[in-house]
1. One of 1, 2, 3 was used to calculate relative contact order in percent (Cα under 8 Å, 6 or more apart), giving 30; which?
2. Name the one structure among 1, 2, 3 that helix-only ellipticity at 222 nm (-39500 (n - 2.57) for each DSSP H run of 4 or more, over all residues; to 500) of -26000 was derived from.
3. Can you spot which of 1, 2, 3 the value 20.0, 62 was calculated from, given it is Rg and Dmax of the Cα atoms in Å, for residues 183-326 alone?
4. Where does the value 47, 24, 19 come from, among 1, 2, 3, when Cα extents along the principal axes in Å, for residues 303-374 alone is the thing being computed?
Structure 1
Amino acid sequence: MGVPIITKTSSSLPETQVARATVKQCWDFIISDLKAAETILNGKSWTGATDKYKVGGWGVKAFLGKVYVYTQDWTNAKTYLADVVTNSGKSLVPFDTYKTMFNAQNEFNSESLIELNLNIDMTYRGTSDLSMGSSIGMVIAPTYVGTNGGQAASAWSNVFPHAKNIARFGFNLGHYFPAGTATANIANVDKSYITKSVAARANKTVDPRLWVSCLQPYVDSMIVLGVKQPISHYLDISEIDMEAWSFRKYINLAGTEGEVNMANGDNILWLRLADIYLLYAETLTHTGDNATALEYINKVRRRAYGYAVNTASAVDYKTLTDQTSAPDAVLKNDPLKYERWAELFGEGHWWFDVCRWKIGDKEAAYYQRVRGGAIQWEPTDYAQPIPINEITSNTSMKQNPGY
């Protein structure tokens, strides 16, 4: 079952009682909408200061290519993605641009295809629908070292990267507290851990995207009321053996979220060329061109390590089953999946990949537990429950199986 498809404003209660369409009907509707947009925006590119946030022709084509990948229409996917790759004029930005483009810097750059324009708004709080910013930074706000040497929240600080994510990037340098540490305080941090971590970042022996995506406790810093403060391990984590870093993408690097009225102004890069390169590579594996697929996977990887995108490098994968930085069975020998995971980490894409590849059970087995306890995976978990208010207000609405 898909969602109800409603194409006009209802003028009566009976008109709101719409049954769920099939998944195929939903995809067909999305495609028809995008095809109409493709016609309207054909050849249209927005570059002016007051227009650059608008969706252009290449953004629509890129989205169509992505939809065709999701529906496994490999012929159309190849046509659209190849067109974007070859003719859009887009290019991957250098690493130094890439590492800050999620933090209100280098916006609308050569890699961006569709970008949601947000601004710090001191008129309305970010929690208001009148604000021109978002509250994403409030939820994922880092934790820093407070005046007592312990943890201090920079905002709501509700969510942090799972410890298993840190390992997937290839980080295996131990823990910031020595074994047997009784008090989780900056004074008890293992100094050798800091030395090893700084060296790993400089020498790129760990995937550099770890530090693009995350802030490392007691190594990285953030600005609080104009003063640089060390990042601490995440709030409310008492387990000494658990890595508890903070998210870095889509947070305010120049201060706390409260200082900017909860109105995070970091543009959301909804669709960018690295995503398209990896979707194109996936499409090529389904259309008989593994060699070119591998090259586009390597283009993304080269940028991550600071190499020229179009020239073979020391970090290139040699095959589509080459070893990656990940230690787990899902990603260890699957460069395509690993690169999608690492490159787009923290941008809200991975769950959709998990669903379309049907690897939810394997992911649950890898992550094992969250703060609430052990992960219990069921095949019906790919679809979330329909809220009871939706079922009450629409008598034609059916609940998903398993709920």
Structure 2
Amino acid sequence: MTVGKEQIRAAGRFLGQSVMSLAFDMGGLVAGTILAAFLGAFSTVPWAVLVFPGILSIRGAVGGLFSGRLSTALHIGSIRPSFLHNTREYYDLIQSVVVLTLVSGVSMAAMASVFSAALLGTTIADSLTMILVVIATMGLSLLVISPITIGVSIVSVRRGLDPDVITYPIVSTVADILVTACYVMILSANAAFPFTLPLLAGGDLLFAGSSVLIIMTDRRKGTVRTTLKQFLGTLAIVVVIVNVTGSFLDRISRVVSERPELYMVYPALIDTVGDVGSIVGSTTTTGLTMGTLPPTLTGIKKQTTEVAMAWLASMIMFGVYCGLATLYFGLTPAAVLGLLGVLLTANLLSVLCVSIFAYVLAIVTVKRGLNPDNFVIPVESSVADTVTTIAILFALTVLS
């Protein structure tokens, strides 16, 4: 009887922490507000909107790796919950994130320049400006978001919370807001001041020089280069997924434009599903690392409580989004029921798929001798965007 009560209490604590972390996804609406407020900066640059989703996805992939590695290390004690005077693994991880951010920014900029030239006919000068802006945005966001990631994980541990549940869901939403602000600020400065590009070039060179120095000093240990090699596979996967997601954007935008209440909550929906996947993936990688979870597909039975509570938390948040849309648009009872039906149907489909995907990916990477934290959250967060979009389209089609 005592064991049963303790299990119920543990499930309740996990649910409470999940709801708390997923509640930050409502901040996704803030990013949209920033974009709307500075739409003029986008309208003057033909490639600005084209590049923006890719920046968020790539930055999210790096942030997912950082959060996952940090959470697992805090659990097993290889990193201490402290900003300063920490372990060697802590500083190696920070250096790895610096290099990964640069490589991701360069890769994203190169892909975007080719894509923009093909679709929009941008010139070489436009492509050069795009590359400088993308790398500068990634570098500036690194300086702002990395301390927040470390801070959230440390505070969660010190307060007796689970960093696997807390860190990425909170940081991912904050990062979207801050990356959007950085991007808009750089675009606005470039439009207003002619000396912006030389400053960006100087900052980008400093960023690149720091990364090269890190790689050169890493020759003996090879820690940073090992992380980089594994992440390159993740980066390639994310780039492909971003393009696949893009193929659905036109259709979902047409559907959502006819349902303004869906347009309002759409960013929060994809954030929430991605964060549920991060909770499942992060708790799985920690269990695999600590040896409390067997690296088998049937081992998911031991994760039943975590998956169920994270899923329930996401359904609660989807209900909250429905309530916010109802208050804002003054929906009729029939429209409320219709919206709630679409959201819950999309939730059931997307969360199920993303949770299973995150768990299976963790098992596969471990069996291949790779670090699952280098793959699980970065890849599943990108997959979540596509899966959630398809689930919404399916729900609208079935329930309309």
Structure 3
Amino acid sequence: MESINFYQILFPLALILVLSKLLSIGCRKIGLPQVIGLLATGILLGLITLIPNQPLITDSSKEGIAFLAEIGVVLIMFSAGLETDIKQVKETGVASLIITSLGVIVPMGLGFLASLVLPGSLSEPKVLFRNIFYGVILTATSVSVTVAALKELGRLKSPIGTAIVSAAILDDIIGVIILSVIISLDGALVSGDSADVGKQIGLVFGKTILFFIFAIAIGILVRMIFKKLSNRYDHHRRLPIFALAFAFFYAYAAEAWFGIADITGAFFAGLFLSGTRDTGYIEKRADTTSYLIFTPVFFAKVGLTSIGSFSAIQPSFILFGLLFILAGISGKLFGCGIGAKLSKYSFKDSLRCGVGMMVRAEVCLISAQKGIDAGIIDSSIQPFILVLILLTSFLTPIILKASYKNEMPQDVSDIATIGN
């Protein structure tokens, strides 16, 4: 194996950090999610790789970027867990569960149906799990854009605003669990004897159950320890250090001991530390660590590999990619919208719920990357995911604002804080 020349990653790393910051600031100023700026950085670097004999983005630097990106994924999912407010889910109760259930089932089903245009027979395990995984990618929701739009409109704390945020929280939990199970099943069935399929499936689900028992037991204990540490060392830097160590340990244990995706372990580590006295402080410190280097590198890697994927796209995959985007938009719009209507929200609020839930970003990209790394799906899907993110990020705030036209805001305090 060729050794990695460490110095070759330094200049690309400098480019990633500078361009990521400049482009994310530019996106924020024109009302776009900053994640688009981070992705654009990777696309620009990808264009550099198209230059013959260019010395900037080498195989060594790509390997280094990929390594740092993996740490970025763990930190992003840990932060997602920290941001999860279980109490808010309890407030909306049954409504959130109905919205989430249909918001997962419908896009996942549509993604699966769209993938039927790809070659291969569903009787082959590899093809079956490939198609299912394309559906799994579409279950993820990122409501950062929706939250910003609802805050600006003074509607974040309205009944439907609370329902959207709560359903998105459940979306992440369910989506991450499904993703881990599919990756585990694919690995077990494809590498195992076809005559032993039942045993392989039983083993995967057994390990999954054991992981949750382990995660809950250790998580409750660690949460108690952190509560005592918070009382004794309020806002002390040792708290985020221990928290990050906990996240890395859970990520390692999930994959090494139970065959569950490392991002699931990181997410649950954050989940068990959420809602404590120093959660906000830990989250702020963790985000600072993440966004200084690891998160920009992860998104840059996605954009970088997307450029390489364009040249490898087959004509038949273009049709699937377009259907995939359509499934991603309509799946959340109709799934969550119908779920809200069944929960007795008005037609207009149900539409707002569907629109608010259709935004995709970090978790969608992470899910796709995990599937690519596991060899389940084709990397050619990445450009279409980028298009899906751009479309939903543009359309969501525009449609939400139009739906509240001529209606007075409710959360005046939220409006006052916009831009401060």
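Throughout, read-outs are computed from the coordinates displayed, never taken from laboratory work. As the structure is a computational prediction, the values presented were derived from the model and not from experiment.
1. On the way: 1: 18; 2: 26; 3: 30.
It traces back to 3.
2. On the way: 1: -10000; 2: -30000; 3: -26000.
Computing helix-only ellipticity at 222 nm (-39500 (n - 2.57) for each DSSP H run of 4 or more, over all residues; to 500) on every structure in 1, 2, 3 gives -26000 only for 3.
3. On the way: 1: 19.0, 57; 2: 21.8, 60; 3: 20.0, 62.
It must be structure 3, since only it matches.
4. Details: 1: 45, 23, 23; 2: 54, 22, 15; 3: 47, 24, 19.
So the calculation was done on 3.
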